[in-house]
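Student: Structures given as structure tokens follow.
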Structure I
Amino acid sequence: MEKMKILLINPTRSYNEKASYISKGADIGLPLGILYIAAVLDKEGYDVEVLDSLVSPHTELKQISGDRIEYGIPWDKLKDIIKQKKADIIGISNMFSAQINNTIRTTQLIKKIDKNIPVIVGGPHITVKAAEFLQKVNTADVAVTGEGEIAMLDLVKCYEKKADLKNVNGIVYRNNGKIISNNKRDFIKDLDELPLPAYHLIDMESYLTLYKKNIYSRSRDEFRSLSMVTSRGCPYNCVFCSIHLHTGRAFRPHSAEYIIKHLKHVVEKYNVKQIHFEDDNFTLDIKRCEQILDGIISNKLDIKWDTPNGIRADIYSRSLVEKMKRSGCKSLTLGIESGDQDVIDNIINKSLDLSKVEGFAKLCKEFKIPVNAFYVIGFPGETKKNIKKTIDFALMLQNKYGVMQGGAFFATPLYGTRLYKICEEKGYFTKEITPESLAAATASYGEGLIKTPEFTPDDLKKFNQILIRANYLKHLKNPLKQVNLLLKNPKILLDVMKRFMGK
């Protein structure tokens with residue numbers, strides 16, 4: 001029997017133009033979630049295609065209204081392409097709540113082509129709001145909650161056999177007008193059972209040379225770079241984080257052997273020169289982390305690497321930092337969040353020992369590893385005095401150890417988080433939480449969505465301006481690098497001046 005044809009789509013995105021002043025909002029990288037799902041289906045012999053609207057010969061950047069821009073395949077062209085693919089099943093990835101309207105529009109487009117094509121949608125937003133999403137969007141047939149690899153395989157087999165979807169765990173679906181929620185699916189216990197992402201199903205050269213178009217996925221460097229996730233799940237309980245809703249609380253790592261195999265594959269086959277380790281807990285198991293670094297060193301893999309998603313600032317050893325340097329670590333980002341231990345313990349619930357952070361920063365300075373840090377301000381229960389402690393802590397680390405920061409993030413009540421529930425119960429929202437307001441809030445230098453008796457969004461901006469100015473003044477000490485950056489995009493200069501002045 002001829003296998004079914006599956007099309008996996010990464011939809012067009014829309015942004016506030018101010019979200020990224022270098023590439024005007026078009027900061028993109030590999031669609032990793034889709035590539036893992038495609039790899040599982042491909043291994044089973046299905047005819048799989050990946051359509052990434054963000055990296056295509058037809059991709060365009062359009063001004064759609066005011067400060068809003070749209071990046072991807074134009075909708076009329078996307079309709080033509082989908083029509084030509086003649087897929088039996090279409091899956092759509094939605095990574096961010098702020099982009100859900102583009103996912104909805106994609107489902108509508110598909111149903112206009114053929115209302116009988118099963119449309120399956122997944123991602124973090126869908127995981128949290130699956131039933132509500134299907135009730136609102138009648139052009140989607142199935143919502144996958146949690147990890148999608150095995151769930152998508154089970155769905156495809158089910159459609160192939162024309163079987164009832166009631167036995168597929170981890171989905172919510174529509175059946176005769178009713179929304180049915182099946183049992184939750186267990187998380188994948190052994191991630192090494194997954195095949196490597198299906199890089200062979202996309203034009204890797206297009207992704208690895210995006211920097212030539214001034215489009216970047218992470219750091220603004222001209223390297224052949226890609227992102228990699230070596231583990232899933234987070235055992236911690238930060239009030240603002242939604243990741244455990246999608247990947248669980250148990251720490252589930254790939255083995256060091258699997259990661260080295262993965263690294264060797266992308267280096268040897270695609271000449272990759274830089275890796276962004278996107279884990280939430282890359283260093284949680286120091287022994288495993290050191291084994292990965294040992295493998296990079298012993299295999300003489302000529303790569304640079306960083307941790308842009310952040311690592312814990314209190315889990316380290318001298319041996320680990322030394323191996324980081326030897327294996328090509330280009331920079332580290334630390335998830336510090338607050339400079340006030342009381343806020344860490346009783347408001348954020350991060351279980352981070354601030355007294356150890358300075359030791360990590362000192363070690364990194366000794367081994368000449370550049371360090372950045374994440375800070376978040378504006379939590380319910382936080383006072384201006386608490387926030388001032390975070391500002392002071394960030395400035396101390398920057399001045400003493402060169403730990404850079406791009407300003408603080410404002411606490412944002414993402415759907416499904418405890419922070420959202422707290423703000424909802426206490427009436428702390430400054431406006432309705434919508435995809436649009438979340439997009440504005442999570443952009444660089446975003447808009448605060450929380451107001452408490454202790455602070456307003458304007459108060460947070462004033463505190464943040466202290467960090468922003470300190471950050472720019474520090475960068476100005478390397479004028480040659482700044483001039484090169486400005487020559488690539490003169491618009492940066494105007495934005496830098498505005499932000500320095502607090503506009």
Structure II
Amino acid sequence: MEGHDLIVIGGGTSGFIVAIGALRLGLKVTLIEKNNKLGGLSLHNGCIPSKTILHVAHTAHAVRHAKEYGLDSYILPVDLNKINNYVGTVVNNFVAQETHEVQHLFQQLGGQILYGQAKFIDVHTIEVNGRELVAKKFVIASGSRPVFPSIKGLDDIGYITNDEVFKQNKLWDRLVILGSRPSAIEFAQTFARLGCKVAIIVRGDSILPQEDPELVNKIKDVLIQSGIDIYLNTKVQYVYLQRKNKVLECLHDSGEVFTVVADEILAALGRRPNVEGLGLENAGINYAQDGILVDRKLRTSRKNIYALGDVIRSPYKLTHIAEYQASILLSNMLFRYPAKVRYLGFPYVIFIDPEFAHVGLTEQQAKDHGHKKIEVFKFDFKDIDSAIIKNSSFGMIKVVTSKNKIIGASILGPHASNLIAEWGLAINMGARLSDVASTIHAYPTLAQINRRVASKKIVRGFFSHRNRSLVSLLSFFS
């Protein structure tokens with residue numbers, strides 16, 4: 001048997017960070033990846049390819065609307081094969097760079113990378129490719145895979161997920177997307193802008209049900225204006241082929257039965273953790289359908305075994321969250337520093353146009369968490385000069401405070417992904433609106449919306465009845 005200080009299961013972002021961090025600190029480390037390639041979901045089928053094709057779609061949209069700026073332009077019907085070839089080139093460049101760097105570091109620092117299915121034999125032993133490896137500590141970072149819909153007839157006629165969408169070589173005339181999650185919304189706008197007729201079918205009564213309802217309604221308006229059909233409160237009962245068309249027989253909660261016809265069906269219903277085949281029971285590791293159970297130090301039910309990323313039960317399944325979890329895990333596992341995960345100040349973004357970004361709590365979440373003296377402040381992009389200059393004045397910002405402390409912010413508007421960072425810092429620093437209002441923001445910039453919304457509370461207090469009375473009194477005696 002081979003002895004190790006640490007074995008990391010999973011060669012994605014979080015697995016990289018943990019394994020390399022441990023190697024640099026002098027530990028004997030082995031990284032095991034089930035597939036024959038490193039990089040994980042984000043690199044191969046997630047953030048990198050999806051944001052690349054989304055950028056292409058936004059560019060196509062900008063070209064089509066260039067006449068609004070006095071520019072003559074024309075765009076031919078798009079070739080999805082060429083676009084996906086470009087997406088593949090971008091991904092391959094990342095793969096070549098990251099794989100080379102990781103392999104070089106492992107070679108330089110004396111670690112090893114193995115490919116194959118890792119399975120626990122007991123709490124200190126795993127098996128991979130017929131070899132038994134013993135380690136003092138383990139980290140499970142095996143990631144996730146798409147949730148597959150259970151709809152009568154769907155497996156027979158076929159469908160795609162994000163695992164296949166970047167391999168398509170022909171744009172469909174009609175695409176149906178199943179799901180209400182961010183990826184479903186992003187794909188819907190992307191393919192609509194590339195020239196496809198898109199319909200979204202949602203089982204519940206809202207898209208993005210976890211977000212602020214006022215902003216969700218605005219997002220819904222954006223999608224509808226893009227020509228996207230949205231069917232809420234709708235269950236797909238049966239799918240069948242009819243003259244090469246994929247027909248979805250749907251049932252609305254009202255009892256109405258109707259059909260939607262498509263050339264392809266894209267399932268974007270979320271992801272499920274990769275726990276099968278790991279032999280977690282053999283090591284006494286507790287897990288559920290939604291992931292491995294960990295404490296705030298990211299320890300499993302076995303104190304020498306940690307887990308992080310998409311494979312754990314967590315409200316966040318994001319690359320930057322996995323990176324953060326890796327730093328917490330390293331502090332606990334190697335330095336025995338009692339670091340704990342804290343998710344309140346973490347932003348996330350839905351990369352539609354205009355972008356949606358959120359950090360902290362929404363107004364309803366603040367109420368559900370028992371916060372007191374809640375106030376909500378809003379400001380529209382139509383009143384920001386930079387947004388008008390850029391012809392991007394649709395959207396707004398909403399900031400939630402409790403006892404004058406900033407506890408949440410949501411932005412729907414241009415460059416929301418960048419603007420939200422200031423509010424994450426404010427939440428983590430325990431800042432007040434006055435702190436943001438007193439920070440000078442350059443003119444004309446989109447960031448001015450942060451200062452303008454923060455100034456609302458100060459302006460309200462400054463022009464209060466009490467201050468007006470005070471000024472009148474001082475004027476009388478002057």
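Student: When distance in nm of label points 7 Å out along Cα→Cβ at positions 33 and 169 is compared over structures I, II, which one is greatest?
Tutor: Numbers: I: 2.1; II: 2.7.
Biggest value here belongs to II.
Student: To which of I, II does the computed value 3.6 (distance in nm of label points 7 Å out along Cα→Cβ at positions 273 and 417) belong?
Tutor: Attributed to the structure labelled I.
Student: Which structure, out of I, II, was distance in nm of label points 7 Å out along Cα→Cβ at positions 105 and 321 derived from, given a value of 2.3?
Tutor: II
Student: I have 17.2 for mean count of other Cβ atoms within 10 Å over residues 129-136, calculated from one of the structures I, II. Which structure is it?
Tutor: On the way: I: 17.2; II: 13.5.
It must be structure I, since only it matches.
Student: For structures I, II, which has the highest computed value of mean projected area of the Cα convex hull in nm², for residues 193-280 alone?
Tutor: II
Student: If you don't mind, another one. For distance in nm of label points 7 Å out along Cα→Cβ at positions 65 and 137, which of the structures I, II scores highest?
Tutor: Structure II comes out on top.
Student: Check the numbers for Cα Rg over 2.2 N^0.38 Å across I, II and tell me which is largest.
Tutor: The structure with the largest value is II.
Student: A further question on this structure: Comparing I, II, where is distance in nm of label points 7 Å out along Cα→Cβ at positions 81 and 441 highest?
Tutor: Once distance in nm of label points 7 Å out along Cα→Cβ at positions 81 and 441 is worked out for each structure, II has the highest.
Student: Consider the structures I, II: one of them gives 0.45 for FRET efficiency 1/(1 + (r/R0)^6) of positions 9 and 177 (r between Cβ atoms, R0 = 25 Å, to 0.05) as calculated from the coordinates. Say which.
Tutor: I
Laboratory data are not the source of any read-out in this text; all were calculated from the coordinates shown. Keep in mind that this is a model prediction, so the values were computed, not measured. Cβ atoms are built from the backbone, for glycine too; each structure is taken alone.
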